[in-house]
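*Asks:* These notes open a run of structures that come right after.
Every read-out reported here was derived from the displayed coordinates using simple, explicitly stated rules and does not represent laboratory data. If you're wondering where the values come from, they're calculated on a predicted model, not measured in any experiment. Cβ atoms are built from the backbone, for glycine too; each structure is taken alone.
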Structure P
Amino acid sequence: MRVAILGAGGNMGRRISSSLKGNVAYEIRPIERSDRGRELLSAMGLTPIDQADAFAGADVVIFAVPDRIVRDVAAEVVPLLDPGTSILFLDPAAVAAGRIPERLDINCFVTHPTHPPLYSLLSEPDAAARTDYWGGGQARQAIVFAVAWGDDEKAEAVESLVKDMFAPITVSHRITVDQMAMLEPALTETLTNGCISLIHEGMERVIAAGVPEAATRDFLMGHLQIGIAIIFRELDWKLSEGAALALADSRQQLFREDWHRIFEPDSILASLKQITGGD
């Protein structure tokens, strides 16, 4: 499979290139315009090639570029591709926001790694894997995969490529592009990161009030772990009566009644448009 990688010198581009390099099933065609990115690829033993050469006869073109520029890159690239080419995006933002030119003679797919799940890391046999929080090739993780449009046979082949890109993979979840947008940005970036950011700010306020930093961090990290385990039913246990009362009270103090509007289609679309460069 001939695989062109746009933005091959970036963080995700290098992650993909590193996974596929040396795999005889793939011919990697790195594309990178920045001097720094080209230097980083060179250090990996990879040489960027001209864009036109990379696209010629390519089976798959991967868009490993930032969300804020992906629509401009796609507007330039998509018209240049041969019929039958598959394009692959590494998160749903640009596709779900309608930023990608639709050519029905090519195939369009979207994927994203789940990153290693919190409690799965604890069962990793290797010490390095237990701290592979991002999913850099050590710890197991899942992927989500969606067909925006295109051929089912091509979808199978590209899904197999994605599994190799983000290996080791436990399972590939087939969902729709719109469902993926509910997962990211709504569930993870908006809700989860928003709550985590507030928790971190709360920790800093407690430390500023005079509680020793080491004691605060140990106490918080332990309670984060047990709280997640109980609420997500990783543990057959219940919150204490006092903890349950504090939780009920916290919802009134911390959250608007309509906070769940972040999952409404209009809210998701507004977020996607902002992420991909605004209107």
Structure Q
Amino acid sequence: MDITIDQLQQLKSIELAMLDEFVRICDANGIDYFLSGGTCLGAARHKGFIPWDDDIDVGMLREDYDRFAQACKTELSDGFIFQDMNTEPNCGLVFGKIRKKGTVYSETYSSHIAMSQGVWIDIFPYDRVSNDSTERSKQYRKVSFLKNLYIVKCGYKFPQNKGGIQKAAYYVAKALCLFIPQHWIISKIDKAMRTYDQDDSCHYAMPFGGAYSIEVETEKLARLHDLAPIEFEGRQYKTFADWDGYLTKHYGKYMQLPPKEKRRAGVHYVKELKLPQD
């Protein structure tokens, strides 16, 4: 289904309130975070949401993510739910979401799954990875394989925009999942992502739930520690002090608007959308 302009504006209003709730918990517990992905791009280029986009992305180091997840158990306001593979094993996520109760924003490939389906913001944990690019690639491939097993085990449908080799891999994973328990997959993913998290010699980190290549997603830890305020929808939030370097690596000439035909919301195939009635 297509989202109307009025629905898009209401989505943004709900998501902004969710971002403020996220920041409230972070600030109360001394937890660092940073606007990332399209949200960082929107802040730099539009001082707010990308006009045609409909989600919010934030990131944090793994140790901060763990502290945030723990804080949500007692501090998250009643109108919200924190969701990840530990709180809702059927969600198929290797990152976290805050979802809004009393709403529905489901996608075609997962709308049938028994899990929270409300409007969300994404929270990406950044795990330390090896300084050696070959070892990083090994870890990335291992996590990617396990991640694909996990989403198939959870019952996700095959994405409508994929085909060929990816389709064959989906059905191979589906066959394997007949013999592998879900809790085993979750434990293996968690262990694989955290391989280097206690290694203080590592100078890099990446979000294994990210949408870009390993080369793009891998960041120097120094960038993730060096944060600064940036304006987003009239408010001040944290992001990378070197947001120009981050955005250039992700998007190239990021201040240049894409052609009109490409100005559409990311990769969400909306099945059902229910928002609060005014």
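*Asks:* Any idea which of P, Q comes out highest on distance in nm of label points 7 Å out along Cα→Cβ at positions 43 and 259?
*Replies:* Values: P: 4.1; Q: 3.1.
Structure P comes out on top.
*Asks:* Work out the source of 141 here, i.e. which of P, Q gives that when volume of the Cα convex hull per residue in Å³ is computed.
*Replies:* It traces back to Q.
*Asks:* A value of 16 was derived for relative contact order in percent (Cα under 8 Å, 6 or more apart); which structure in P, Q was it taken from? Mind dumping the intermediate values first?
*Replies:* Values: P: 16; Q: 25.
Derived from P, not from the others.
*Asks:* Right, here's the next one. Comparing structures P, Q by Rg/Rh (Cα atoms, Kirkwood Rh), for residues 91-250 alone, which one has the largest value?
*Replies:* P
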